[in-house]
Structure P
Amino acid sequence: MSLLRPGFVWMAALALPWMAWAAETQQVADPDGAWRIAAPADWKTQRVGQMTMALSADGRANVVVFAGPLEPGTAEQWLQSLAAILQQQVPGWKLVGSEALTVSGRPALLASATSATQGVPMHAYYLLLKGERHQVMLSCNCPKAELAAYQDTFARLMASLRVPAGAAPAPAPAPRPAPVPPPSTQAVRWENYVSKHLTFTLLKPAGWGVNEFWQQDPPAWAFTVAAPNGLYEVANFHGVLPVANDGMAAVRWFVADLSQRTVDLQLAPTARCRTAGKKMTFVFDGTYVARSGQKRQLRCLVAAGDGLMLTQRLDAPDGQLAQIAPVLLQTLANLRVAKNVFAFDEGSVAAARQAGPQPVQVPPFVQRALAGGWGSYVAPSNWQQVDLGKGQVIACDPTQQVYFVAATCDFMTPRYAHLVRLPGMLVSDFCRPHQALATACVKQGHGTNFRFDVTDRPDLVQQARAGLTGGRPCSIEHFVYTFNRKGVAYKGFSLGWCVGNYMDAGFGLGHITIWAPAAQFDSWVPVLAQVMTSYRLNQEKVGEYIADGLRRYHEGIRRVSAQIAANSEQMRRENLALHMERGRVQDYTSYLTTRMIMGEYDYLAGASGYVRGDPSGLYTADGNRITSEPYGESVTRHMQEINTRQLYEQVRPR
């Protein structure tokens, strides 16, 4: 499939005056000199391992450049392996097409793909280029709806990619192979090790040294087990870190910390990821250069969730990790941690959860009335309230961290969205309530990274169809979910409903929602449940609103019907007038045609009415012949010939 639009933009970018573009750019280069690009001056750049990211000023678009050692195979084979990985890791990722290009004097491959992030359609370009010692991948990403705005910038970025010939230093000679312990764990002599503070035990190879670490704030503990010659090492870290609420943020933190403690850290372009509940686990490989100049290989595991973080690392000379891995893994497998020593370990956390959260203490509940008599609810006396009208309300605690929301919002379908241009208008095809809520929150900046546990409510759908929605699209469900709100992990519960219209022009989302920080949600549940269950609408007011809506609907129908009837009557009269006029025209035309064929002509003869003449003479309407004196005055001299339609319709000759 040809990427026609990117190809044209690419050629246009090459044809632009380079000085005008360069005046508004910044040079971004790989630390090892493997590549460099010219990015817009207002874009932010950051380095993570082997990758460099450039982020647009509004945060809506980004460019990521990765450089790694040159691997065998063509760019097409690289794209195939990359596509297989991205299809598993990125929701809805789909390759659209690819085409060959020439970049920095080398053949390259440009691919286009689409995906969906939190329900938002995304578009990405991947530029793959193989150099002399490195292979470089440049990816450009932005929302699909904003692709046209960023297309030219992406094209210039890709056109500015330079891969200098011979820029990378020659690889250092391979170190002399060191003696490797037998790969079979049965051939290793093991010994027990008890920690200094009796907090853990493990089984390690005899003669290997152990270093322990502990810190109080934030609480964390760690240890390393290393061979006597320092060639092989296994490390373990476990503790509480604020960044551990988000698995991706935890991995970035770990890689950044590892980059500071190593030299020339190079991570593999792909990693294995697994999600279990709130915990995300990543496993990835990499290499670095030790202070002695020896190239080493490592394999890392990072698990994060609920503020807890566990990292484990296997370390060996490059090419020897696979042989020593069974010994290192067996060391970690025999780790035993004392119970109830670390308050943050998973056993203690599970015990604390089993005991149940302690409910928060709040001031006495008071009755809150909604504006216009629409309803009421109860909430702690110190809570704040924003009344949105028609029964919609937002209530929160004094710290504005815990929320109760009862509200609605409207969506336009894409087929009608271009007809209505309003600020902040939500556009989507009809979808389920949890999807609509996530779309609205992401669009309005209330949260990101939503993860749902949804329960359908067919019983409520049946009730709604019987009383309100009729044959319109309808979906009702309640759902528990987690999300990120301004960098804080949140948890929520919502009862949501979506109701469409008969014309498929849009739909409305209504929801009753409670939100709280994830770490405090269980403690707030008793308070939020009381607030949520106390919410009541004034049925009389709702009935009046529905009756008023029906009255306005029927009044509109009557106005439309009356207008249609008036239009129909006007059309009937106009059509009748046109029909009669056409008949009169046809009669006159037929009269003229007949007179012409018969060679006859008619005159108005005063009291005689009209007379008809033919080659034989003149005759009255009764058939009497009119004569005149020979060589006298013409009989028809004072007669009016019937030669107009007005005269014809006045006399109507037969």
Structure Q
Amino acid sequence: MRFFSVVTLFLFIFLTLPAQEPENNDYLQRQDRIIRLLDTKDYYPALKAIDSFLRIYPYSPLMYYNRGITRYLLNDIPGSRTDLTIAKALGLKGHDKLIDFICSKDYLANVLAEPYMGRKTKLKAFNNYRPVYTRKDSLRGALRPERTCYDVFFYDLFVHLHPFLKRIQGSNRIYFITVQDARIIQIDLFAGYRIHAITRNGQPLVWRREYDAVFVDLGETLPAGRRECITVVYSGKPRKAPNPPWDGGFVWKRSKGKYWAGVACEHLGASAWWPNKDHLSDKPDSMRITLRVPAGYQAIANGTLQHISKGKRWDDFSWFVHYPINNYNVTFYLGDFVSFSDTIRNSHHTYPVDYYVLPHHLQVAREYYRNTKEMVRIYEELFGEYAYPLDGMGMVEAPFSGMEHQGAIAIGDDYQRSSGKGEDAKEFPYLLVHETAHEWWGNTVTMQDMADAWISEAFATYTESLLEEKKYGHTAYLEKIAGNMQNIRNIWPVAGNRDVNENTFIGNDIYHKGAVMLHLLRCIINNDSIFFGLLKSFYQHNQFKTLVTDDVINFIHQYTGHDYSDFFHKFLYDTDPPILEYSYRYEGDTLIFSYRFTGVGEHFSMPFSITINDEKNFRLTGTTEEQTFVMPGTKKFFLPNEKNFDKNNLTANSFTYYWTRLKNSAGRKTSENER
């Protein structure tokens, strides 16, 4: 699923004297010097000048604001928040949204949550900006004994779609094997649906509902290893998606007078429209999907189209999925589609790429998809071959933004090539890049719990940067990574709470911070041969598996022979990034720069970058122990970050993400005309 973009554009303008400030020559001279230093990005001399100013004029909101923005640009986020809060308390007007954006977790958490949860839900600090979880959430998210006792290996799903009534009816045959003795099993179907019958071998079974969970009594205790099938017959009106795909459900639309419908349910759950064992840990090995739609329409689903049965009023489309599939990836598209195809050949397989589009978009769609084969070739080169050759690859025009439905990817961006995300707009549309990456990360290598959803989104988002690098070079890669860094919000940990179906998509850090974490791992390893070997090996070793966070960490430790536990703990389970605490002084023209990382485990280690005189760039490695870097002939220095860096002047594997804290420092003595 693509991330929901909360676009916040702030023009960082340093403020000058307002009418209420005291007007005197000393004040104006000091202010003018500060603004000159800020305009030329001489931030460290500017900070010293502001400190001196505030010792004389301690109630100046504009100077607290200027210092807060300067600290923000230097990634001293805690210091920035303190200064901006003081500026607001002292009466600064006209910058409330910017200050709230930087300083207020209450404000930011609820802005970020709204696309996923609506405006009615308000998240509070006392619960770490999470909803209060209930038994309903545990029934949905936990691996309870009624779930762990059996393993699904096949679904045979039939759904009759009534677009004019916005209703569905259908049945699902659930084939499973008991992994331990079992009499009561849990399946799931939203409470709004009527269950007409649940049967085994044609005999009705007793069942009860609790919220969206359905507990089925199999009539006898089945021993471990028993293969069985139950059939569920149901009907009802599906939930209408408030904001698909982020707040999911059904989407019923019309295009040019024709019906057009689809579904998105990644966090919501597949039980929002069909009965199943709705837990990420259990994929069926294969699946049949039969869709009945009004005559004259098409029904697209996952897998390979095996049969079409045409009637007077209704047509049936039967699709077969040859591979394991996540429940939330099971999908349908109803519409009046036209199609065109392409073919991809790799060293082992030849498979089709089918494009289903609305007729009036045929020409623009051909242009939109013109580089799909090259994109897939790059993905196969980076990670390994596409995992679903028997099913082929498919892209379907969707009545919502987009979703990585396996083999039938939803594309709903009106064929916009540019997303404002940089170089990929030239040839590779962002939505296509991201959702296709999920065929490797999310569909083939899958999370086992919503707490682990970063595995899907971080790797898919990082793949965008790797595509940039392959096509446009390392500087384009760095620009993409910097964009990810700028979008990190640090409200929630990347790895979420287990067993409650937590919506870890909120805030987008599982995308941006997760991708940055993979970039940082590359910087720490500092050997691209090892790093890219790791990515390919991880993908190939874990195809069709469902993973928890520890599985990823343990694989990386085993592959590299290094223990990165403190690094992963910081970036997965803490909200704030590490803080580089540093000080500097000059002895003549020699810079004495001391540094260490704080707020991390004792074995934490990460490189960072320092630029001297806007010319030389060095890669330093910080730990929890203070170290010193000495550089003669230094006129100025800065620490490149996502807000301020020279993409053409960065040492390899040195551009990293952290906050800073400048301790008291002694700069070069200023001359009279600099004061």
Worksheet item: If you work out distance in nm of label points 7 Å out along Cα→Cβ at positions 397 and 533 for P, Q, which one comes out largest?
Response: Q
Worksheet item: Taking volume of the Cα convex hull per residue in Å³ from the coordinates of each of P, Q, which one would give 315?
Response: P
Worksheet item: Which one of P, Q has distance in nm of label points 7 Å out along Cα→Cβ at positions 445 and 565, as calculated from the coordinates, equal to 2.3?
Response: Q
Worksheet item: Given a computed value of 21.5 for mean count of other Cβ atoms within 10 Å over residues 125-132, which structure among P, Q does it belong to?
Response: P
Practice prompt. State the single structure among P, Q that was used to calculate distance in nm of label points 7 Å out along Cα→Cβ at positions 77 and 485, giving 5.1.
Written response: P
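Laboratory data are not the source of any read-out in this text; all were calculated from the coordinates shown. Note that the structure is predicted; figures quoted are calculated from it, not measured. Cβ atoms are built from the backbone, for glycine too; each structure is taken alone.
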